[in-house]
Structure 1
């Protein structure tokens, strides 16, 4: 169990820093708490307002391209007018398939101005998975970046039989060089050029409750699901993160290397930048070696993160001037307690706005008070309940009701579903209903099952513990993969760690296995030194039985490990060429390299684990 505890005194210490931004907090809460789904608030209106108030302020930095709010709004308007001329009306869907670049944001802004919703397709997808994602939302137009034409071609004839629906954007600054569309595509930059740059008028305005974007689950545990996100969800990020937590100003620059098809980058980061008339600086993909060069180039004051990105930066060789940079705040999720304070101190970060939430969820948390090792608190109604180990299933009493856990105890997080805290769910009705728990504490109530374990560490502040299903049972004990990973992370021996359970013949439960990338700071990897460290810091049952040493680990575009692939490989020697597997055999006090003979012996029950 974590030793982190938040007291009333900790909270009171954070009050003075809040006093200087009371105005921003009050204004942000207005947007965060918008209730009327028929109110005429939308992403497009925010961009129009910023173009009016901050016309010459930079809206987007990208490579050497600089676009101000006035020009960005006019660009989005031309796209909007073109989409309308192509028959797109309020309620229609458009699929966007581009990597991080300004054209993606301009197309999205243009579509939302006329009430269309954009499906933010995962740029790593192709073939059957991409076809599945597209068919979930039935788009009427496709906007395809040149960099992803090859991927789209794998599904093009299966998702549309009309070439005129396929719009092309060259992989260049299309404001200056429109490029040449390949056969079977229409050049959007060229076709939209003659359309007016004025804000489009709407007979029926876009409303807060209208769908703005579709975000997709990562698909690490099955085919992706599409989550509709309305403009209300955008305004929760706009007001809650951008104003209340980050207090964004026109002078701020928020640097984003996370993929814009992901909610943290699109809603939280872009929404936060828009809330202050600030700039967003986007990069095609993350680079640890070039991160600080970009921060200096754009004079970034804030950046969007996920935990793995922070670890990559920490693994870079330390420099005397690490803390002398323009960054003062960061917003994202997954910063592990094992590196939280070290990251802040080394790079001179004043504020960490750690968040918890999901695209489809109705409950979210934000580290509004800038406390360490917490996802913060939430104004949404929630509960932490007892659960069956290793599943997403809560425990019900003989009367069919659930029981809340005690303070400090890990529990399954549920978000209460009501009129104010609605649950949009997925495009698939069956998947939506599966995520809802009914008759939880009383007959007729309904709660969203997040599938995640969190604990209350005081003053309604929660700490993330684990993803459900990422725990396993070994030697009669429940092992939290996240807590074991935190122990590995705290050593100087590894750069990356993924812990999971694997099947071992003729044993109960699952044996622990860790796939690791060794630290390059300490020369040759020493398995004995790692074992000594694990023995000193973990109970015997939590020490992984198997260690897979590898050079790199496959990840999704949002830096999630493809743990399912690793679980499937287990401790097999022929699954991943170039890896070395070690095993802690029963009764032994050190790891040995797994050989074919030992593996056969394990399969034949020659070793009594």
Structure 2
């Protein structure tokens, strides 16, 4: 997929544009106090110019430094300079976080897609833009390199543009080019681009990545938000096919997915075959890889982060992180209580875009705890002062290391139970009590404490039907209450009679609750589902109940009428047998109506030693495991 091109750099560019070429100090001498100065973002900060800016601080009183994502060398973000340089950050990264949290810097919360409109409209006028570019090619075109994002808009709307011309900056392709005549001052200074190696994910982060990857289908287009969790997902995508990338940023981790053929962009609705991004963060390996590489198409944030553009990508998957989520689904992502920590960034842009895309999936991820497991990140109420970035009406999937909860279109009670089920086990009881006290959950749900469990991926299985339909099998989840109810009322009276041996007309909420909330030790319930973007569609259920005195379990299952005679019952029984063996159970028993020939056929060919006796209209089966 990768194809290298030879850069067309005019070696005579300094002579042609000699009137624009200045030293960093000479360029900074054109500035004066009271100006708003935009600083290039990410790993493309013009560090040589910034050092000259700091050296001239005494002549630049009351200067506003406007920053999006400050990384690497940030000499202006020092507390001793705050009386002259007033920082205004639109995303709080680690180098500027102390300044903002000390009250010596400001934070502007805003959707990333809307920042260029601030510049263009004059609501946030830019006096000076300090940026990095590649040397101009033979046509005079400079690339903005590894950070196009809002830099292009800043260049187009600033009164004065000073560019550090850095031959070590990768020449990225796409809508990333600026003609040298649109710049005012050129400061030649070749310096290494800051390198940010991808973080090594821990076990918790890897488990979250595995759950997220399970939600990604072949042919999906993916956005990876900033942080460890989105990058950890990549490890578990290597068995996927024909993925596409439309993301605000990416790291070195993407290289392996491209080289292995996992990422092809074949089925992207827009920009097929291209990795679309607005900036990248990584090592020299990544910078060399994107240099003049036509696989990558860098675009400004007003394109990459436009929810209407994102929504056009079929199977768009957005992966972003949270700091805290409350039991109604409100997502805090930019503050720890009242202490600002990061920013809104592109979370809302991509969350809304993906949720509106055909078969799209919007995912919010977070570790279930913080501070060495002493604090739950899933809470009944957000911390005092915490800001809501993604509203409860916008949230779809929430993923922790304990599983995935689908919230969109769900009631407050359904949301609370779903989120408690993926909270850390040590906090589930407390969260359930708080949810009942808050009237989020009915008081009769107090009895399910200890049974709010989500199964690990190791207990999941899948089968492929003769027409290619993929059916997933997994232990029942606390969130399956409405699906169980729907399945029951979709069954024919004959199927209900065969399953319950009576003509049951309705099922109570308590019956459903008792069926769904089990301890997964003495009881096991497995559901067969069809994966949908809006959540699983349940088509079959199998269950066993252990008799501790005999170490045998009674087994029963039911399959939706339109999915019967497809092999699902046989597969479901064999799967239950394998789980029971794993739990040390010695065999199954089953009571089957004499006229229920289909169930008898399944039991007879399950692969176990089988015996059967008949009394009245009921056949009693005994299955012995090896």
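No value in this document is a laboratory result; all are computed from the given coordinates. It should be emphasised that the depicted structure is a prediction, and the values quoted were computed from it without experimental measurement. Cβ atoms are built from the backbone, for glycine too; each structure is taken alone.
The maximum of distance in nm of label points 7 Å out along Cα→Cβ at positions 66 and 562 over structures 1, 2, that is, the highest value, falls on 2. Looking at percent of Cα pairs over 37 Å apart for structures 1, 2, the greatest value goes to 2.
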